[in-house]
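Structures follow.
Throughout, read-outs are computed from the coordinates displayed, never taken from laboratory work. Bear in mind the structure is a predicted one, so any value in this text is a computation, not a measurement.
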Structure I
Amino acid sequence: MKSARLSAILFGSFLMTTTMMTGAAMAQAPTASVSGASIQQIALTPERAFADPALSGPSAVGVKLSPDGTLLTFLKPKEKDHNIQDLWAVPVKGGEPYVLVDADSLTSSDKALSEAEKSRRERMRVSARGVVAYEWSENSQSILLPLDGDVYMVDRATKKVTRLTETAGDEVDAKLSPDGKGISYVRDQTLYLKDLKTGAETALTPKGEGTTTYATAEFIAEEELDRHTGYWWSPKSTQVVYQKTDESGVDIAQRVEIGGEGIKIVDQRYPFAGKPNAVVELYVKTIGGGDVKVDLGSNPDIYLARVNWAKDGKSFYVQRLSRDQHTLDLLQVDPATGISKVILSETSDTWVELHDDFRLLADGSFIWSSERDGNKHFYYYGSDGKLIRQVTHGDWPVDKLADLNEKTGELYFTASKDTPIEHGLYKVSYKTPGEPVALTKSGGWWTADVSGGGAAFIGGYSDPQTPPQTALYDGTGKRLRWIEENRLDASHPYAPYKDEYSQPEFGELTAADGEKLEYSILKPKGFDSAKKYPVIFSIYGGPASKTVKKTWVSPATRLWQEAGYIVFSLDNRGTPGRSVKFGRAIYKSFGQKDIDDQIMGANWLKTLPYVDGDHIGIMGWSQGGFVTLMALTAKDTPFAAGNAGAPPTQWELYDTAYTERYMSTPQDNPDGYAKSDVLNRLDNLKPGSLLLMQGMSDDNVQLSNSTRVMAALQKTGVPFELMLYPGERHGLKGNERNLQKFRLQLDFFNRKLKPNG
């Protein structure tokens with residue numbers, strides 16, 4: 001969510017000339033200069049949409065408030081290369097932003113990263129280079145800076161940067177010990193501690209080798225459980241909890257990484273659905289002493305979901321998720337003996353949703369979230385695990401617990417309380433019953449990083465007419481200062497286009513079971529209600545993300561309006577941020593109700609007088625690619641063409657935690673897996689209606705998902721179009737590739753959905 005700039009980027013010349021893929025010249029306005037509020041309007045081109053400076057304006061990345069509350073730090077892309085980030089800072093009480101660390105002074109973008117670091121960044125969806133992470137010391141005097149496999153320390157007062165590691169291997173997941181006397185990191189599958197005073201390095205775990213690693217989150221934890229570390233410091237820096245991972249039982253997937261300059265075979269340990277997972281154990285290391293194994297129960301086939309220390313360091317808590325994800329246990333652990341006891345269990349007949357809402361209070365009581373009443377809400381428990389009260393209520397779900405204040409008894413949280421398409425920050429008392437109080441305005445989508453027990457928060461906001469903005473606010477929601485105002489004025493990069501395209505229209509459709517489905521519709525540039533237009537469905541459609549939100553519309557989406565298309569998005573049943581009933585409707589049945597909803601949306605569009613019902617297309621990436629393929633291969637599909645990117649095509653080929661959460665195992669749900677296998681319905685695919693795309697080094701949705709579709713279509717003589725991306729993993733990186741992708745998509749849909757030009 002992110003970084004900041006306090007000065008606007010001036011973009012002086014708006015005149016551009018280009019030609020669309022069809023060969024038709026785009027309309028160009030006469031040359032004109034920007035003067036005051038008078039802005040010359042021109043057509044948006046793909047070349048400009050996929051170029052720097054970003055048309056959406058500067059965004060705030062990795063914003064943090066120093067522990068003493070006096071300095072804001074953030075990551076800012078370089079002017080000449082937006083793929084490389086520097087570390088910036090600005091005083092809270094005023095002053096101009098300044099560079100703390102210039103990434104070019106410490107490393108080169110040409111430096112090769114280790115496989116461990118590349119995999120970690122892929123799991124965290126980090127595509128930038130330079131400074132991508134940092135951590136403040138508790139005393140606010142220094143900043144720990146991991147950078148391309150090495151670790152540095154930045155002195156706040158002098159801005160001096162000291163290199164702390166210089167080894168042949170990469171140091172990853174670096175952390176400051178809470179007392180500030182040492183740094184810890186993982187290198188070559190082993191956890192080390194370096195004393196900052198003496199420089200001495202000590203191994204805290206046995207040496208990792210082969211399929212055994214220490215203090216590193218396994219693939220499944222990073223990719224599907226949103227856990228990106230494998231070790232946790234005690235509050236007083238006297239102990240470290242770390243995991244041991246044994247991947248010897250996990251299947252080896254021989255993945256061929258095909259790049260532009262060569263081919264590499266990678267033996268990747270990949271836990272396919274229904275197959276063995278890595279075995280994870282947990283240990284407590286006393287600094288200067290021995291190790292104690294933690295009792296995680298008699299069944300080793302579980303997920304280690306979360307670890308949290310109590311504030312006094314006398315115990316820590318482990319969230320243990322069953323393999324079928326029907327049970328989540330909260331264990332209290334004695335670090336001296338490793339003995340654990342269950343103090344709370346959450347159960348479901350579908351799946352228990354993981355969260356980061358567990359907050360321990362000084363007396364051992366805690367806040368927890370649960371979906372037990374049909375929506376996700378907060379609950380207040382005593383130290384013995386007995387429920388004291390339910391904190392929030394209503395036919396709406398909370399999203400995330402942002403912070404709490406033990407003195408006032410208030411907790412701060414984000415939620416889409418009044419409508420699923422908006423998102424805001426609220427506070428409510430957990431001690432006495434009461435209604436939540438909104439701290440942010442309605443009308444758009446907020447993110448919030450709250451600190452100081454609600455004393456301040458870093459708020460990010462956008463709506464369809466407001467590009468992403470970031471500011472520092474006090475606990476009442478009053479803005480203290482801009483971090484990145486990103487005001488859409490005459491100097492903004494998007495200014496020439498802001499009045500050229502209509503804003504999204506939002507509405508609801510009713511599904512067969514009575515559920516309300518949110519949709520958005522963008523009409524093409526120069527819309528004429530007397531004409532008929534082709535449609536592009538832009539979808540994801542899975543439980544990991546929703547699409548219909550009152551947020552800023554990306555310039556890439558505006559390109560479809562420019563090209564004369566209606567753009568339609570619909571959040572089918574199974575997408576997040578709604579009730580349990582809504583989300584669980586797809587349990588054991590990917591490719592069924594979710595696809596029915598998208599088809600219902602297409603059939604509804606056909607009733608609109610300005611829609612060309614014979615020329616509706618659909619496109620999506622990852623699970624959106626799966627939805628695209630399933631929609632294209634539905635019997636009597638209303639979709640004339642589709643672009644599927646990196647699609648899971650057979651769920652047995654995807655990983656355990658994600659797939660089994662929603663589909664159970666192939667052994668227990670063979671019918672559901674068969675119905676969701678694209679190959680079993682390819683006979684319904686219209687010849688020439690598919691454009692398939694895939695990264696050739698994808699370690700998430702592996703290339704075999706696409707090659708099986710290619711082979712099947714070739715065997716039956718069905719023509720399709722294909723684009724493979726050498727060296728790319730699950731997502732495409734860089735303006736150049738994404739420009740090429742859009743040009744190809746536009747050319748494809750123009751040929752399929754605009755037969756008469």
Structure II
Amino acid sequence: MSPDDPFDDAATARAVIAENGTLTGWSAGARRLLGWTADDVVGRPAARLVSLVPPGPAPAGPRWNGTLALRHRDGHTVSVWLLAHHVAAQDDRPGHWLVVTPLDPGDPDDPDDPLAVAGLMQSPCAVAVYDDRLRLRRMNDAMAAVAGLPGDRLRGLTPAEIGGTPQSEEMQRHLREVLDTGVPQDVEVYARAGGEPRAHAWLARMAPVRDAEGRVRGVSLAAHDFTEHHLARERLQLVNEASVRIGTTLDVTRTAQELADVCVPALADLVSVDLLDVTGPSVEPPAALVAPIGLRRVAHRSVTPGTPEAAAKPGDVQDYPMGSPQADSLVQGRSIIASAAAGTLQPWLAWDPERVARAQEHGVHTTMSVPIRARGTTLGVAVLTRFRRPDPFTPDDMLLAQEVTARAAVCIDNARRYSRERDTALALQRSLLPHGLPRTAAVQAASRYLPATRSGVGGDWFDVIPLSGMRVAMVVGDVVGEGVQASATMGRLRTAVRTLADIDLAPDELLTHLDDLVVRLSEEAGDQGSPGEVGATCLYAVYDPVSRRFTVARAGHAPPVLLPPGGRPHRVTVPAGPPLGMGGLPFENTELHVPEGSVLAFYTDGLIEAGEGDADAGFRRLCDALAGGAGLLEEACDRILRALLPAGGAADDVALLLARTQGLPASQVATWDIPADPSLVAPIRKQVVDQLETWHLLGTSFTAELVVSELVTNAIRYGAQPIRLRLIHDASTLICEVSDTSHTAPHLRRAKTWDEGGRGLLLVAQLTQRWGSRHTTEGKTIWAELGLLEER
């Protein structure tokens with residue numbers, strides 16, 4: 001530094017003393033004061049410069065000041081007031097003491113000095129004035145109280161020398177900027193006042209001091225304690241942060257954890273959240289609480305990684321007796337603070353020796369218990385603890401904790417109510433879905449249903465319905481909306497589909513009737529004051545294992561995917577059709593030949609729209625997953641779900657149905673064309689018995705003869721040519737079918753005593769497992785099923 005520099009350190013006598021008492025630094029100002037050069041004293045004990053050690057306690061703490069008698073180089077004694085700062089070790093710099101004293105404090109009584117007549121010297125606001133070398137010229141009593149040092153002793157020192165902290169060095173930098181630019185500055189500082197254990201928030205207002213000619217001659221510093229304003233701002237910020245961070249999901253555990261995360265470390269060092277241990281979707285927390293109270297630890301958070309201070313782990317259930325912070329707060333219905341200083345903490349923790357040991361180990365000194373209440377219902381309790389922060393909880397802290405907890409309580413209650421409704425809807429949904437897929441000769445099937453993870457349970461469903469003639473119907477659908485209403489609507493639609501399938505409607509006709517039903521449901525919902533729009537999508541398909549024909553129609557639903565043996569998966573082209581509930585719009589059938597061993601995939605949009613939300617990309621991933629092989633359908637279902645769904649689950653319900661087609665060999669089917677002559681019924685019966693003998697089914701020939709005779713005779717009398725008889729059998733069933741070109745369907749009636757006819761169909765109904773009729777494009781088919789297991 002140049003000797004002409006106005007900020008030369010020679011204006012202050014400075015010395016640096018190592019922790020072992022050795023001098024390691026000596027300024028030019030120190031040489032001016034005592035005459036010793038740096039070569040004379042550096043490396044030697046500092047005590048050699050002290051002529052007389054004054055009585056009294058040794059220096060303690062980070063700062064010391066006092067008057068010492070020091071030896072001058074020429075031998076006389078110099079009485080000097082010294083200010084010493086202890087600088088802690090940092091990184092590779094060892095700890096040491098910085099000792100300073102001013103050499104040129106100036107004359108505070110000089111009437112011509114503008115610095116001596118600054119206007120706020122007697123203000124209650126802390127004020128200090130520094131000269132153009134940033135040496136203190138004067139401070140009022142308020143600033144001396146802030147510094148914790150006598151103001152007349154500090155004259156001539158810089159702010160960094162007075163404070164001896166990084167904050168004071170930063171303040172000196174701002175003062176120099178004001179001195180150089182002449183522009184005032186305001187700086188907020190959070191630091192401790194002299195001799196106080198607790199830091200304050202200060203607003204430092206710095207302004208240039210000018211002489212009569214307008215030249216900058218120094219800088220004034222006014223410090224305003226705005227700790228309360230600062231704390232109020234922090235509290236407001238914490239409340240605002242709580243409103244943003246708490247309640248991001250409708251998950252009780254996640255919401256409780258968010259409450260703990262917000263409060264640590266802003267309000268407490270440890271926060272635990274315990275909720276009343278109530279189970280079951282319909283169980284409400286009790287209105288009145290009596291100790292002991294069972295609580296489940298849902299979440300906790302600590303400033304210490306691993307939360308070693310907590311005596312319970314998330315998921316643990318404990319009974320809290322009267323006298324515990326949790327029980328006392330819940331029974332009394334108010335927040336309670338217990339502190340070691342007030343003597344209330346130890347009795348509060350005495351109910352659990354483990355908690356006492358942990359509190360002593362980690363230095364817990366204050367605990368606050370806050371009930372979690374929402375909409376008049378007590379849900380649990382939050383316990384806030386301090387052990388690292390030295391200050392206890394204050395009434396303002398309690399108000400803040402209650403505000404944050406109240407916000408979290410509403411979110412927890414919303415999540416609890418949503419979880420209860422979701423569990424109810426999910427239970428209803430699963431009860432309405434098939435508990436197992438039927439075993440049929442037409443297809444092997446496997447399915448999966450996954451409820452949404454981030455929204456309410458929807459109305460996705462699927463079904464496999466055995467039909468007459470060994471055929472099978474496969475259906476998949478999706479009801480618009482979510483929750484119990486969607487599940488209930490899904491159940492009504494699934495029941496309607498089964499009823500319509502039982503009368504053997506073609507896919508397009510079935511969807512037409514289902515569309516009418518959805519329109520009526522929408523009208524009923526509107527009449528009852530609930531939202532009047534009930535919508536759904538549906539796909540209905542029928543597979544015939546005898547002809548290998550696959551017929552499908554869809555109402556706004558995604559088309560199926562076909563994986564032929566040895567081929568690549570591809571989308572089956574099916575006219576989209578309008579969603580159910582539009583009313584009056586047509587649906588179209590698509591019919592195609594499906595080779596035996598093909599795999600058909602039916603799904604809802606929640607499967608292909610999971611992940612990126614791109615249905616086309618999801619469809620490609622579905623095809624890739626199917627192309628990987630579909631040996632075991634159960635394994636194929638799992639592979640598809642892993643490939644298409646994100647790790648956290650899908651945002652919408654997912655229904656998946658895989659079906660591998662099977663064909664009935666020609667050897668298991670026999671067909672005859674029947675002439676319109678009743679006299680030829682007997683030869684037909686003989687041919688039927690011969691065929692049953694070929695199939696080794698003579699045990700059922702008598703019943704089969706009676707059924708065939710009645711159905712054929714009925715077709716000859718009331719039907720229209722051509723007439724055809726077909727027998728189909730598998731391991732457990734023999735099916736008799738008689739088809740003609742008449743569209744008039746028979747109906748069962750009971751003949752009176754004197755009636756000559758009318759007993760044929762009643763006889764068929766009594767001899768068979770089930771019977772019925774279905775319309776075809778050419779006419780109708782009357783069919784009857786005989787069980788073989790019972791006959792053998």
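Name the one structure among I, II that Cα extents along the principal axes in Å of 77, 64, 60 was derived from.
It was calculated from structure I.
Assign the value 10, calculated as relative contact order in percent (Cα under 8 Å, 6 or more apart), to the correct structure from I, II.
Answer by label: I.
For helix-only ellipticity at 222 nm (-39500 (n - 2.57) for each DSSP H run of 4 or more, over all residues; to 500), the calculated result is -9500, so let me know which of I, II that is.
Structure of origin is II.
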